[in-house]
Every structure is written in structure tokens, then in C-alpha cells.
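What follows is a set of structures for review.
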Structure P
Amino acid sequence: MNIYRLDYIKFEDEVNNEIYFLGYFSTHENTLKGIEVYSKMPGFINNPNNFEINEYYLNNLLKKGIVFDVNVYYHNMDYSIEYFHCLGLFGNRKQAINILNRYEKLNKDRIIENSIIYERFLNKHTIDRYDLSEGFDSSQ
């Protein structure tokens, strides 16, 4: 089964840009409908071309309409250095946990060090649900 992730990139004058996660969708058509909906909201309307679609293939969707993504986030104390990485999209929670544990085992003596703060996220999502119900203030 193909799953589509919709994000919006708010480009800034500085190096770090904001990325808004907008949802996972069951079809490309539903993703395009999502773009239509979001394009009319504050913030998005100013830059309607900043949407990004990524496609994932899942062959193990355990519960219909539910997916799990696993993300890691590294930053220093003042957030002047940041790195965000998605480890993948999964059809069941157990597989997502296994991938996260494997990543941590492979990297515990390398990337994860005292000067950098490490955070991890395992998120449950409902497919075809809009995750952001309002726009955003584009002046900020």
C-alpha cells in the first residue's frame, strides 16, 4: 500500500527553515485535496508552492488507517545546531519500536554524545486526517 506524507516548508532568511507536518494520506488524490484545503489557510496562502509530497510503501498495515513514524532529533542547548531525521514509516507499533532500538544500538557510541541533545519520537497517525486545522502567522 502506498502512503503519502504531506509537509509544508516555510523558508526563512536563515539556514534553518520550519517544516510543518500536515498529514499522511491513502492516495495521491487525497494528498492533492489536502494541498487544496491548506492552500486557503493563513500562512500557506502566501506561498502555495511550498508543499512537499513523499511516498512510502507499506506492506504490513496492521490496523486499517493507522501508521507510525519514527523520528530522531539532535540539537545543542541553544538550538543553533539542529538535525531532524525520519527513520521511517511503519504499519505497526512493534516494528517501529524495533527500528528505533536498532538505530540507537548502532549509533550509541557515535552520534549520541554529551554535547548534543538527542530526542526520539514515535508518533501514531490516522491516515487521511488533516493534522493542522488552522494556518499559521506568516509574519513570524
Structure Q
Amino acid sequence: MKYFPASVLALSLLSSGLAVTGEVLDGRPATVMQVITQAGYSAKLSPGDSKTGPSITLNIDGDTVYLDLEGCKADLCTRVNATTGYDADTSSDEVIQYVNDWNLTNYSQAYLSNEEDSAYLDASYLMTGGYTRANLLAWLKAYLDDLTEFANDLP
């Protein structure tokens, strides 16, 4: 009878678990768009221009969510930045405190734009080296959950 060292057994169990996590996808805007639309989201891809990178616009429950694809070279992007803005009284102490408190306890980042009298919620997703469909969609769902809470509680 042969004995396998525990490290070999652990490695084989780990490898088999990795095999079921899904295909590693590239950071092309078309690939990101395909993942999002196949998940049932209504989305529009804008290719960008010499000043701005490509972006995907989602309309979710009356809110416009912008997914800006950043760090793009030769149609391959390294990051998705989600952002959504809401009208807010940016001079209000209550709004300022809400945004500060949000940033103490959440991964997504809130900030105020005094020029636009708006409060924004952002979150970034790194695609460098690839990503899986399940992971991108889990990140998007987490952002949308945060967005719902942020919008509902924004003074």
C-alpha cells in the first residue's frame, strides 16, 4: 500500500476545487459587456474616445450606474470602476457626516461633489490577470446592494 504525503493530498483537493471556479476571462470591454448582459442586466457599451475610456451604462431601478473601464491598452482593460451619483445638499453637516461614516464602515467609497451638489458611490474591480464571470457578478451585486443602502439612507 502506498501512502501519499498530506501536502500532495491537500494540493490535489485544492486543484480540483479551483477547476470548478470558472473560466478566466479577459478584460476586453466586449467581454465585460457580454458577462453583464448574459446575467440579465440591460446595458449599453460606449467605446470611449481620445479623452475617455470605454464605459458601460446600466439602468437599475431608476438609477444610472456607470461602469468605467480603466487602464485600457490595445482593447484590454485592467479595472472596472462603478459610480453612481445622487442629488445632495453637499453643504449639509448631516450629508457630510453620512458620507464620512459610510467610508469608515464600507468597502465602496462615497464622496461629495460641491460643483454638482451630488453624492457619489464608487467601487473598483481589478481585472489584471483575468477574472471569472461569477466573481465579477458577485462584485457587481455587492456594489448594487451597497448602492441601495447608500441611496435609501442618504439625507
Structure R
Amino acid sequence: MNKELNLVGNERGILKSEVVKSAMSSVLDGEDKDYTSVSVLLVSDEEIQEVNKKYLGHDYSTDVLTFPLHEGSKPIEGEIYVSLETTERNSKLFNNSHSDEIIRVVIHGMLHLAGYEDSSSESRDEMKKKEDFYLALIEDSLMTKPE
């Protein structure tokens, strides 16, 4: 079976695709999850707002949206939409580099695909700890620009 980890919309070269794929793989391996295809789509606030409204009924932009393409114990297949504009604003707010913030929300999306939820303060805290754990695993490979 073919396995794919994809990064779409990185034309501006904001980060190295291998760093994104490393973050994705770290979560999949760490959570012992099989997958067929996961794509990270880097989009604008306008685009993520359209997706948020169309599929979730929320008429606002956000930093990340995650869509599993099926439910259950099958191998993971899904899409993670990341707003470049919102992650840039959040990086300044949280005093992170833009690339670190993108990687953080990619990890967040991967955790959702792995079955984690953030609907309560307890589950949000658990996800934040997992995000920090996986960020620390790939910390050395985070760079703002590709070589």
C-alpha cells in the first residue's frame, strides 16, 4: 500500500517540506498509527474561512482545521488546512517563529487525526502536552527557510 505525506501551498518556501513531513511522521510513529495519505494544505485566512463555513458552519478564519477522510480504526487518511496569515499573527502573539507555529498546528492536526480531541479544558491540556512533546522531538530540524 502506498503511503503519502504531502505539503501543498508552500510556493513561498516558508518552511522545508521535510521538516513538515518529519513532524507528521513523529506523531504517526509516536502514536503507533498507520496511514495511507495525509496532506497539509497551507492556505490564506480567506480560504480557511470558506472551508470552515462550508464544512463546519463557522463563518470565521482559524489557524488549523483537520478533516479525517474516514472514521474508525482504518489507516489514517486526512487533510490539515493551515492558515498562513493566522499562524503568522499567532507566532508574534506567542513569541515563536512563523515556522515553529506552523509546525505546532500541523502536530495539533495530526493529533486530531490520531484520535485526540480538544473539546474540554482537560483534553486541551493533554493535547498541548503532546504538542510540546512532539515539537521537542523535531526541534533541531525547524528552520524558517528551506536551503
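Every read-out reported here was derived from the displayed coordinates using simple, explicitly stated rules and does not represent laboratory data. Quantities reported herein were computed from a predicted structural model and do not represent experimental measurements.
Which of P, Q, R yields -15500 for helix-only ellipticity at 222 nm (-39500 (n - 2.57) for each DSSP H run of 4 or more, over all residues; to 500), as computed?
Corresponding structure: R.
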Item to check | Test item: Cα Rg over 2.2 N^0.38 Å calculated as 0.98, pick one of P, Q, R | outcome: R
